[in-house]
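The structures considered in this document are given below.
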Structure I
Amino acid sequence: MLIKRFLIIAESGMHSRPATILVTEADKFQSNITLKVNNTEIDFKSIIGVLSLGIYMGEEIELIFDGNDEVTASEKITNLIIELKIGKEV
């Protein structure tokens, strides 16, 4: 299991466009990926779940990767979050 923490830096938070890109990428991996925000956990492969959290600028999120391709999944998702300028790793 790998845990990555990010600070959301995008002014619009994690809105639908970047969330869709991230969820689509997460779905390519066999590992379970859980998104945790303010003690609420959801499946990161669910676009409705991600958008329902209403993640805003300044919030910290935690991604938990668990499975046989967790290292690759965490690297790819981390790179996308940084590339899309949604957040920075903390």
Structure II
Amino acid sequence: MPIFEYIPDSEETCPYCHGGFEEIQTMSAEPLTACPECGCACHRVISSFGVVTKGASMLSSKNLAANGFTQYKKMGKGYYEKTAGKGPNAIADGR
């Protein structure tokens, strides 16, 4: 479930909502209109989210081969050489 951020609408806040707070809610849940602790009016804000990537190492020849993929590199017009995995060492356009 996503984590939504809320900002209080007034300066009279409790320690829970002072500076904003987060709530785990379903996507279909109605946004909160008040702090669950003190009842202070609040509104949901759009915030950034984290994305986890493994970077270029995911596409390394070693990683591709370990996961059962075959990679070819274009060496010329219609000619490809294998750089990772199983399969023929080269593929050439037979024209």
Structure III
Amino acid sequence: MLRAYETMYILRPTIEEDAVDTVVTKFSDHIAQNGGKVEKIEKRGRKRLAYEVKDFRDGYYVLMNFEAAPGSLTELERAFKLNDDVIRHIVVRQPGANG
């Protein structure tokens, strides 16, 4: 059973635009390979962080809405943690959507 989720991840601000596309594609492909589907991806661009994270004051924000099986989230979290371009991430289940 697929459930609706939303993830916001912040990439290091020094990342090139084509590298952003590569990282976004990598995470959306990861969801698809694990039986999920990506609903929407919003590249929100560079913004100031509320506080310093890993010695960065700015970050490149990406918002992604997707559906996935609850068991596949562990692998997605692992992929976020292993990617050096990701400085912060959060995955939240959408309330009232798909169970």
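Here, each number is a calculation from the coordinates, and none is a lab measurement. Bear in mind that the values here come from a model prediction, so they are computed numbers and not experimental data. Cβ atoms are built from the backbone, for glycine too; each structure is taken alone.
Could you tell me which structure in I, II, III was used to calculate distance in nm of label points 7 Å out along Cα→Cβ at positions 10 and 82 as 7.2? Working shown, then result.
Working: I: 1.7; II: 7.2; III: 2.4.
Source structure for this number: II.
Identify which of structures I, II, III gives the largest calculated value of mean projected area of the Cα convex hull in nm². Display every interim value, and only then the final one.
Details: I: 4.8; II: 11.2; III: 6.2.
Max of mean projected area of the Cα convex hull in nm²: II.
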